[in-house]
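Visitor: Following are the structures in question.
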Structure I
Amino acid sequence: MTQRIETIAGRRVLIDEPAAPATAADTLLLLHGWPDSAALWDETVAALSARFRCVRFSWPGFASDDARGTHSLAELTALLHQVALQANGGAPVTLVLHDWGCVFGYHFARLHPALVSRVVGIDVGDANSREHRAGLTFKAQLGIAGYQLWLALAWAIGGGVGDRMARRLSAAMRVPRPAEQIHARMGYPYWMAWTGANGGMKDARTFHPQVPMLYLYGRRKPFMFQSTAWTQALAARPGCRVREMDTRHWVMLDAPAAFQRELLDWLGPTALPRP
């Protein structure tokens, strides 16, 4: 494996190449969520890069030296578009998505279907759909609103107080990331989602894939981010698969070996061309 770093649309993009030359069809684009960075995928890339080109970057506002600000869904999708085009020469990629990476990646796949061959979604499915909301208990609804509004408020307050708020919540949630690497600036997607700032997330509609999709989710959580109806419909689609894992939200960190087996088994010896 060899790694190179490219700057695309102002972001530092890591590209790990397998020892044997990879084709454009063998490219995975891995997208993280809160409160992570491109480093979330280190173990995953180590396991996959023998066979696949792995591309990853940290979203604006999530790197330690990023300025505080909001970035609209359209801006984040445009960034993802530039990375996908430049890193893979305009050929379709396989998206590997977690948390907010699912929200942004699903939206990108809807807007640019020619650039996506397959999708791997991790622990966020049809979150906030009518079916998802209907399946949540009142306690679960309060839990989701509580943590998201706390992080939105932490972003709005900012500075040291906001950072301490974000770190306090991450400790309570047992987030598998060192506290010093977590800051309030990462919370802008929650601020946008709850206030509608910068257009909010109103355009992030429920994802119904038109390409093969693998969906993995952890069962050891107080609430889910997908509905039963959505997972059942997905599992029934040709080329798609749903797997429940004995993990929390961070499936790739809680059970890395099991996660990597599921991923490699579904991806096969090489990425398949888009049907």
Structure II
Amino acid sequence: MKRVKIHCPVCNTSGKIQVDERLLETNQKGITAINIDESIICSHSFVAYIDKNYNVRDSFVSDFKIDLPDVQIQNKGRLDDFRDLDKINLDSLLSEISAVELSSILNGVFSKQNVLLLNDSEVVSQNLHKILDFIFKDTFISNISILNHLEYIRYKWNYDNYEIVDYDEIFDGDKKKKYLKNMKIESAMVKKFLSEEYAKSGLIILRSEIIKAFELSNTIIKILHNHTEMQELTKKDVSESLSEKYGINIQSEYLDFLLEIVKNYHQQDLSRLAD
């Protein structure tokens, strides 16, 4: 067993936990998710992501209230093109990018923002676009740039209209909590991805979640367009229509997430939609 120092992402309390060395050494993905229960470090429970060098790559608050809907993808052919993933050293890549960075990128794409990731790793700059192309294929159009910090200093003026994702900035405790508060669903998607033992399987699951969000948001647009102005349309009506069509239960937080996509990415007017 090896002792690893970690910090709570909520209160920043630090402490050491014992990690089974075999667990990290046998993990094919390169990063292992460790559940930290209440009272081990502090009064909070969270998930710490530890790489094979026993470095804590990131940590997320455990939020079991978020339940991603289990929607069957009609066009499963969109999940069958995995060949490009074989050309990427996923273990090396995942050791160089954090969960909060990935969540921030998803949030930016879902909001139809230009995203600039500041990351000094050559592995990230050379390979991350291949993964992003894979997970967003046939769904959300993304405009993501990657620069190291020195390049950003030189060309900063070119990125005035970009959402900046900088790990050095958002890893600060208070800033990180603010980021994650607005990215609960994106964080849940990334958690689901990182919880998989094999990175390729995790990416396929992440892509599936993105397809679900794309299809469900487009279904909401159809519901809005088919609704007559004479009748009031509420969030409950939308939720029930989705439940009827897909045979699922939609949590209010996930519905709000979908509505933000409808509003920001698809540029649809939601002024007629009542609470």
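Every read-out reported here was derived from the displayed coordinates using simple, explicitly stated rules and does not represent laboratory data. Computed from a predicted structure; not experimentally measured. Cβ atoms are built from the backbone, for glycine too; each structure is taken alone.
Visitor: Given a value of 1.00 for Rg/Rh (Cα atoms, Kirkwood Rh), for residues 110-237 alone, point me to the structure among I, II it was derived from.
Guide: Clearly, the read-out refers to I.
Visitor: Let me ask something else. When log10 I(q)/I(0) by the Debye sum over Cα atoms at q = 0.10 Å⁻¹ is calculated, the result is -0.48; to which of the structures I, II does this value belong?
Guide: I
Visitor: Additional query: Could you tell me which structure in I, II was used to calculate FRET efficiency 1/(1 + (r/R0)^6) of positions 46 and 206 (r between Cβ atoms, R0 = 25 Å, to 0.05) as 0.75?
Guide: II
Visitor: Moving on to the next point. 18.1 is what came out when mean count of other Cβ atoms within 10 Å over residues 54-61 was calculated for one structure; which of I, II is it?
Guide: II
Visitor: Out of I, II, which one gives 1.7 for distance in nm of label points 7 Å out along Cα→Cβ at positions 118 and 182 as computed from the coordinates?
Guide: Derived from II, not from the others.
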